[in-house]
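Scrolling down, you'll hit the structures one after another.
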Structure P
Amino acid sequence: MRVRWIPAWAVALTLVLAVGGWLRVEAAAHHGRFLSADERAYAKLAAGLSAGHGYNGPQMTDPLHWPPGTPMVFAAARLGSGARAGELGPPAVYRAQAVVGILLIAAVFALAALLAGPWAGVAAAAGVALYPPLVLASGDLVTEPLGALTLVTGMLALVWAWRAPSWPRFALAGGALGVAVLVRPDLLVVPFALALLVAVTQRTRRAGVGMGAGAAYLTGALLAIAPWSAYATQRRGAFVPVTTSSWSTLFVGTYLPGDGRIFGLREKLGPVARAHNPRIRRVADANLRSEWILDAVAARRPGLAREAALRRETLANLRRFAIGRPAAYAGMEVRKLGRMWLGYDRGTHHGRRAWVLVVHLLLVAGALAGLLAGLLRARRPALWAIVTTLLLATAVSAFFVAEARQSARLIPLLVAGGAAGAVLARRETLTAQGRGPAARNGPPPASGGAPFRPPPAGTGRAAARDR
């Protein structure tokens, strides 16, 4: 019987998936008992959905403050698991987090492999599989794993559309990114920018695709978001693109005395919140809920509804600090960027570890160097799409509340782009020197990335190295 040759990259990928999967299953099995405010909100919404009570949770005044993607996945995990109605963190939900994490490893491999070949995919998958914050996230009820998975999947769909351009493909790719927006609404501006990039890259292609590709991409994204937006708008009685959290989060992000973060807000406005609500007068600053503080802020404008009052207060912050103290405000924005990218997400239950910080910084620096090298040497549209997404997501986070957890969902995309960019840059360098495969076989197609084909059965290791 003939034994087919198994490529080395497939063996390596299997090992990466096994190790990454085991780490996530262990994290999910040994999760902590304490739930943060956001975790409790996602868990309550999931319990309400699985019990048939709609998008509601007990003692929640504004369920639409939280995006629907993560609660829906948690609700699906609860169905048929035997979870009790009042149980916020049943084992099935943590198992779902582990599955999402494993799928993320596979998606990162697929994206990098589609761009630059299987070994680039294996390298990217290994970086994500072993990245400690994403491992530990399987033991937390947070949106970062699902946000990263849907974002990488959306980019993978766009690369797939670029390889054989057509309006239906670009519409499907836009729809995939629209799903990511339903998980992380701060990505809402990204479909518009990528639609423009698609239109620019397709403007010189044959008739039948052309500039309409960008419109198809944007339409697909908006159609994916539209049903939820229509539901939230009808329920709220005012337009809601994805969530109602914009002005409350913006107030925190623009409040200079609190340095644009929740901890600073509690310290500076804790006394105001306790004066407004005597029932919490014995609650320490560290235990104050942000909604209590924002209620006190909104009460400064008694003639307005809460959202309208927070909008007025946010605009007042911008006048007072961004315009009145521009240097100090710019310094706050720089510190936000530092918190976002120079620190790592510690999750809910985990202390700071110096070695994890070193791993984080090395991974981010290496991935960024590879991505920039690919941009300079290969200039593939997909690399520009990755950079555009990362820059826009970072800018939006810096304007709102930028913390390390905002970068956690972006790091898999950065790692995939970095691994692919490094391989593509090296390939272009060898080609320029007349030693690369493109110099012998002609240039790769003008799509999101060079074609990736597994080696045919019966080929040897020397042929694999040539590829």
Structure Q
Amino acid sequence: MTITTRFAPSPTGYLHVGGARTALFSWLYARKHGGKFILRIEDTDLERSTQESVDAILEGMAWLGLDYDEGPFYQTHNFDRYKEIIQQLLRQGDAYYFYCSKEELEQLRTDQMANKEKPRYNGKCRASGPLLQDSEPVIRFRNPTDGVVVIHDLVKGDITVANKELDDLIIARADGTPTYNLTVVVDDMDMKVTHVIRGDDHINNTPRQINILNALKVKLPEYAHLPMILGPDGARLSKRHGAVSVMQFRDEGYLPDALLNYLVRLGWSHGDQEIFSVDEMVEFFELNDVNVSASIFNMEKLLWLNHQYIMNGDPVHVARHLSWHMGQLGIDPSDGPDLIDVVKVQRERSKTLVEMAASSVYFYKEFDSYEEKAVKKNFTVGSDQVLARLRDELVVLTKWTAQEIHQVIVDLAEVLGLNMGKVAQPLRVAICGSGVSPAIDVTLALVGREKTLARIDRAINYIRSLN
């Protein structure tokens, strides 16, 4: 048997972190067992589904690196198949036409609530016969009235639901369009999905879907319902807790590897290990290690993890993602030093790629002004003379390397009888516009000879204009 999982989002918004975690767990389970991972777009809600949302889902999956073996499949392309199954259920007597009006249903609901009964359809039309002419009824599934449904959940254990607690759900609307619980069953059946991994907000749907599958006499998939992700206040994670869209995390400077690592640890663990490569996730992942209780989303922990990935990740990989952020700032990385080298000197001090990009602008283009605090502290009387002496020494260097530059700065400080800070800091402000940068010798090596000398000239003129 080929293990087959699926991720089946509705294209009514962005790919949120809860959906991304579901996709990740489904992807990991398929990859671990040499199986197949399918992407299915459940777009039968014609009023709310948009192409923009489809694009956002596909973009999020691509950014996270969650490749799918088949798909994306769209449910709106499968209406003929759904109608075929609905007709089969009608012929079998497992579905029936329902003619009651909305007003009748509302009155039934009102009466039941007044009697302190659970609001549910009372089965009035269960005995209805063939379709009446000039009518547009909905179609309901004839749910068993006795016995129980047992969900053998791979995360939560066995869950037993009495059939008398389930009403006859609508499987086709009056206009003929199928409903969610019907389309999901047909797709999972036709795609031979062996493991349905999804959020535990679907638990109420599962016994209904099992009954439809039983009516169709097909083998049931195994189910695994993942606990919810909560905000720090214990409420369900939402926009008010911060970033919840996958692509918003990209925009805020997180690496996809860091987000995947954080998501896999939301509800799953492997000993005390915190940081996992994707290969390790695949190797160690098991559904029976998923926690039953809900998980709290902690932005500080994610930020810490992102910093670990920036510091310790492959600089080539980090640079590829940094390039996008540089582009957002209007910078072409080919107009300056190799971005990989920039990553190597900036990663210790950068918790996000947004921070790294913002603090690396001066490598690629001129800055408009100097940081006021840095000017006040470092562009003091006589600093122009120090910079002028530095320029004289730097201009004659035969090799423009960090080692050669470092020696010039050390030697000049000794000749002038100054500590290194009195030489290096005015130079740093002259080259970067602020008092913060990587090691000054490495910084100058990356900025390049021509830009360095031009910026020193500019700083000398600026200092002299102050006096």
Matching 17.8 (mean count of other Cβ atoms within 10 Å over residues 261-268, computed) against labels P, Q points to structure P
Highest-scoring structure on FRET efficiency 1/(1 + (r/R0)^6) of positions 21 and 341 (r between Cβ atoms, R0 = 30 Å, to 0.05) (candidates P, Q) is P
The value -14000 for helix-only ellipticity at 222 nm (-39500 (n - 2.57) for each DSSP H run of 4 or more, over all residues; to 500), derived from one of P, Q, belongs to structure Q
Note: FRET efficiency 1/(1 + (r/R0)^6) of positions 213 and 285 (r between Cβ atoms, R0 = 35 Å, to 0.05) at 0.10, derived from one of structures P, Q, originates from structure P
If distance in nm of label points 7 Å out along Cα→Cβ at positions 301 and 365 is calculated for P, Q, the one returning 4.5 is structure P
Note: log10 I(q)/I(0) by the Debye sum over Cα atoms at q = 0.08, 0.10, 0.13 Å⁻¹ at -0.64, -0.83, -1.16, derived from one of structures P, Q, originates from structure Q
Value 19, calculated as relative contact order in percent (Cα under 8 Å, 6 or more apart) from one of P, Q, is from structure P
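Just so you know, all these numbers are worked out from the coordinates, no wet-lab data involved. This structure is a prediction, so every number in the text was calculated from the model and none was measured. Cβ atoms are built from the backbone, for glycine too; each structure is taken alone.
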